[in-house]
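Just below sit the structures, each encoded as structure tokens.
No lab work stands behind these numbers, since they all come straight from the coordinates. Remember, predicted model here, so these are calculated numbers, not experimental data. Cβ atoms are built from the backbone, for glycine too; each structure is taken alone.
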Structure P
Amino acid sequence: METFHYHVMRFMTGNRLTDRVSTKELLGTTTLTPSVPIIKSKVLKLFGHVKQSKAGLSKICLEGIVEGKRKQGRPHKRWCYNVYTWSQLNLNQLNLITKDRNQWKLYSHVSTQSGYTGESGI
């Protein structure tokens, strides 16, 4: 996503990759807000909605375990793994925080001032 964001900024300013314009200069000349923190915030909010729901297909898919063996090689990345790394919490801590709506709202808010790191407000 960041690569596409930089590509759009280069297109807007008329620069090419061969021009060797740094990303800091591109961020200074354009007024685009970083898209990665916004995406992280939306994913964290969706995770909270799914965890707070009583029952449903989305909650079963998130928490369900499929029996059987996986294919050989590196396992596919799941979107809940991104939630774990972005929040820096394990599943038990996430379950406790998502039960309280106000606390999860504070935790899932990703500040656009944090730049491309997308760190949470807490």
Structure Q
Amino acid sequence: MNDFGKLLKAIRLSRGYGLKQFADMIGDLPSNLSAIEHGRRSAPASPDKLRQMADALALVDGSTEWERFFFLAKQPGQLPAHVQHYAELEIFPVLCRTLNELRPTEDELKLLVELLRKHRRKARKHGEN
């Protein structure tokens, strides 16, 4: 069983959904879902399908559980599906080079994330995007 499959099954069961019930909720076959949960099939590559699954499982966007779900679903050598669109931005390679150059610690990265979240909340409060 792969880590994504283990997580998917654990969350599904914790929500009280049987395999067929959850498969019906996301418009998939129980056999496909079982194959994912047991590591015989990869996680869906589609960000839309993953979001549909996360929503059906009542995962809260931005929560630790949400981030882990998408991180474990990522394909080898790729960004998690829900953040792949950032790779299209011109600034993205600059950001990656800067991180590589500065080599921030995990705690420093957490501070950066919190700074961005505070900035976003402040902007929303003032009616900005």
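Taking relative contact order in percent (Cα under 8 Å, 6 or more apart) as the criterion, the top structure among P, Q is P, with the largest value. Taking Rg and Dmax of the Cα atoms in Å from the coordinates of each of P, Q, which one would give 17.4, 49? The value was obtained from structure Q.
Assign the value -16500, calculated as helix-only ellipticity at 222 nm (-39500 (n - 2.57) for each DSSP H run of 4 or more, over all residues; to 500), to the correct structure from P, Q. Considering all the candidates, the number was obtained from P. When distance in nm of label points 7 Å out along Cα→Cβ at positions 9 and 25 is calculated for each of structures P, Q, structure Q comes out greatest.
Out of P, Q, which has the highest value for distance in nm of label points 7 Å out along Cα→Cβ at positions 41 and 97?
Checked P, Q; max of distance in nm of label points 7 Å out along Cα→Cβ at positions 41 and 97 sits with Q.
When mean count of other Cβ atoms within 10 Å over residues 49-56 is calculated for each of structures P, Q, structure Q gives the greatest result.
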